[in-house]
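None of the figures in this text is laboratory data; all of them are computed from the coordinates on show. No experiment lies behind these values; they were computed from the predicted model shown. Cβ atoms are built from the backbone, for glycine too; each structure is taken alone.
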Structure I
Amino acid sequence: MIIKWDGSCQDNHAHGQGNISYLIGNNEVAHYKGLVQNGYPNGEGQFILRDGYTMQGNFVKGVLNGEGQIVFADTAYKTYR
């Protein structure tokens, strides 16, 4: 897997507002758009898988934390706390 970061860096880590692309070969399989701290999604952001599955909310060290919304590929959605 190749991970590409489009944003600023601090102390050699992705840091700030930006985009992370996760690729297998030349195919993007997932994408994160939002705040990043020390290389991890951290803060408000949106994580989207290739099939349309989406997680949106507050991330802590790459994990959706607290209240957030998950939209499934079939467009059903749920709000989680």
Structure II
Amino acid sequence: MPELIMIAIYIIGGLILLYFGANWLVQGAITLSLYLGLSPLIVGLTVVALGTSIPEALVSVRAAIGHQGGIALGNVIGSNIL
């Protein structure tokens, strides 16, 4: 039972961090768009999209270098489905 409690704490903690991280990302993108004099839509379509795609690309590249083609392929497909 203590293991289940720890798992629940990790999940809840992760969701809380995700919430605050997402807000921080959006506020930063808005600030960047105002600073550069660009539309927030343009910044969202480029900077935010790039920032959220880079980690997925790095996981796929690292898996491919490590000869783990299944993980690389699964990551590419999974990241494009959701």
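Points to keep in mind about this one:
- When helix-only ellipticity at 222 nm (-39500 (n - 2.57) for each DSSP H run of 4 or more, over all residues; to 500) is computed across structures I, II, the figure -28500 traces back to II.
- Each of I, II could give mean count of other Cβ atoms within 10 Å over residues 11-18, but the derived value 9.9 comes from II.
- Here volume of the Cα convex hull per residue in Å³ was derived from just one of the structures I, II, and that gives 75; the source is I.
- Taking FRET efficiency 1/(1 + (r/R0)^6) of positions 19 and 67 (r between Cβ atoms, R0 = 35 Å, to 0.05) as the criterion, the highest value among I, II goes to I.
- Entry that produces 3.0 once mean projected area of the Cα convex hull in nm², for residues 3-42 alone is calculated, selected from I, II: II
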